[in-house]
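None of the figures in this text is laboratory data; all of them are computed from the coordinates on show. Keep in mind that this is a model prediction, so the values were computed, not measured. Cβ atoms are built from the backbone, for glycine too; each structure is taken alone.
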Structure 1
Amino acid sequence: MYPRQFEYVRANSVDEAIQALQSNEDAKILAGGHSLLPAMKLRLASPAVLVDISKLAELKNVLVDRGSSLRIGAGATYDELLRNGSFNGSYTALSEAMSKVGDVQVRNLGTLGGSVAHADPAADAPAALLALNATLVARGPNGEREISADDFFVDILTTALEPDEVLTEIRVPGGSKSAYEKFAHPASGYAVCGVAAAVTDGGVRVAVTGATFKATRLTAVEQALGSSRDAAAIEQAVAQVGDQDWAGDHFASAEYRAHLTKVLAKRALTRVLGG
């Protein structure tokens with residue numbers, strides 16, 4: 001199926017993209033296009049205007065600042081990030097999540113920021129960013145603002161971004177030991193369930209994707225674990241996955257996804273805690 005007709009605008013700067021979004025109420029940002037274009041072909045989305053930001057160099061920087069945190073331009077592709085030396089030995093959950101996205105072609109063109117802004121409930125990166133306590137930076141007509149990953153993912157395909165804002169940067173604190181475990185759908189490669197776990201300054205953080213309708217912190221698991229680190233404590237903690245709003249379909253029921261969440265949470269926590 002072909003998409004409906006649309007106008008195409010290539011932005012030469014983030015500010016120009018913001019202006020285009022302001023001028024066109026039904027405009028959408030185009031980065032890698034791997035999420036938006038299929039939706040347009042199925043007519044699940046029919047924007048009147050596409051604002052292309054894929055060539056903006058200002059969105060492709062990857063920096064490690066003095067506090068040893070990672071600053072990722074929202075327009076950097078998965079391949080560019082996975083080949084970047086900043087990920088060597090650090091930010092494991094994020095690098096593992098990105099390495100499991102789609103296939104080589106998708107990773108060459110798809111962008112981390114595009115996936116995050118699209119907020120597909122089965123995308124890999126959101127769980128890793130939640131576990132790593134990331135901050136998302138958005139710029140709009142009123143300037144720049146920071147949004148905690150905890151507040152960013154609102155619902156299925158819905159984020160805290162305003163319609164005239166552009167996601168510009170993802171900031172990930174350093175110093176965490178982390179891991180990402182995934183059970184992929186055999187046809188699509190999306191996560192039937194994916195769980196990320198990280199040991200941060202604030203304690204252990206655990207997040208799930210694919211099994212719920214948005215990337216979600218497993219706070220009951222975190223609280224049950226407390227300061228314990230042994231195998232028995234991990235086993236008891238993952239049993240507290242809780243009564244989430246589990247997703248279910250013809251491939252994997254809600255009950256099966258809940259079970260997978262416990263299994264993968266145990267694996268991820270065992271890796272980061274050495275239980």
Structure 2
Amino acid sequence: MRALVTGCSSGFGLETAVAFAKQGHDVVATMRDLSRRAALDAAAKDADVALDVLQLDVTDAGSVARAVTEAQAAGPVDVLVNNAGFQIWSPIEEVTDADVFRQFDTNVTGLLRVTRAVLPAMRQRHAGVIVNLSSVVGMTGSPFEGLYAATKHAVEALSETLWFEVRPFGIRVAVVQPGGYPTAFASNAVRGEHFDPERSPYAAGFGGWSATLRRMEGHEHGDPRVVAETIVRAATTDAPRLYWPIGAEAELVDELRRPVSFEEYERALRETLDWWD
């Protein structure tokens with residue numbers, strides 16, 4: 001099996017690339033800036049695995065096309081893991097159009113660019129798996145990270161749509177929803193361009209929320225490698241399902257917010273519409 005993983009310079013992307021390789025799969029690990037590949041190279045060396053590393057900027061259609069073409073030249077891409085993403089902090093009132101574009105261009109449009117690039121070959125082969133990284137905030141909203149939460153809600157909606165559309169072509173879709181894990185994700189987050197946490201009318205609320213996050217920092221439970229292993233399992237399981245919440249936080253929110261499973265919803269929808277593949 002050959003897996004293409006985006007956003008591999010750190011965090012879940014790095015761990016996922018190594019996890020696939022440790023299980024004997026061919027891996028194309030991609031990242032926007034190849035000058036940041038040192039951590040990935042070190043992790044691969046420690047695990048005694050080999051990875052193909054390519055430059056891929058999900059916000060650049062030309063970069064996506066080049067990387068996917070190069071990845072497919074060495075063999076068909078059996079699994080796409082859409083992991084690349086980042087977070088903008090801001091109260092909703094103070095987000096700018098530029099903030100919205102930047103957040104959605106990476107987390108949603110970027111995911112679509114890569115997905116559209118790999119789907120034709122998967123569809124022609126009548127085989128393939130697409131794993132999209134969501135988040136616990138893909139199931140709910142959260143103060144001051146509304147843009148990020150909105151992108152993850154969008155990812156889940158698109159994933160549900162793809163589940164129905166591509167299944168007749170033998171392609172599976174999975175959504176992995178991690179809770180909080182100790183990665184570099186939080187430190188890579190940025191503030192909205194007009195959000196001043198000291199002068200904003202939302203300063204008091206943001207200060208309290210930030211204090212809570214600081215108390216939690218360094219105390220996130222769980223090993224990020226567990227998320228990577230879940231991604232691999234979602235891609236290779238003989239019992240596929242759409243949603244894969246992982247971590248106590250995500251599992252609790254999933255239990256509270258989802259009155260029925262997606263599979264129950266799908267069955268009810270198909271029975272109501274008398275629509276079957």
* Source structure (of 1, 2) for distance in nm of label points 7 Å out along Cα→Cβ at positions 118 and 222, computed value 2.2 -> 2
* Origin of the derived value 32, 21, 16 (semi-axes √(5λ) of the Cα gyration tensor in Å; candidates 1, 2) -> 1
* Identity of the structure behind 4.6 (criterion: distance in nm of label points 7 Å out along Cα→Cβ at positions 102 and 230, calculated), options 1, 2 -> 1
* Structures 1, 2, by relative contact order in percent (Cα under 8 Å, 6 or more apart): label with the highest value -> 2
* **If Cα extents along the principal axes in Å, for residues 62-141 alone is computed and equals 46, 28, 16, the structure in 1, 2** => 2
* Asked: For which of the structures 1, 2 does the calculation of helix-only ellipticity at 222 nm (-39500 (n - 2.57) for each DSSP H run of 4 or more, over all residues; to 500) return -8500?
  -> 1
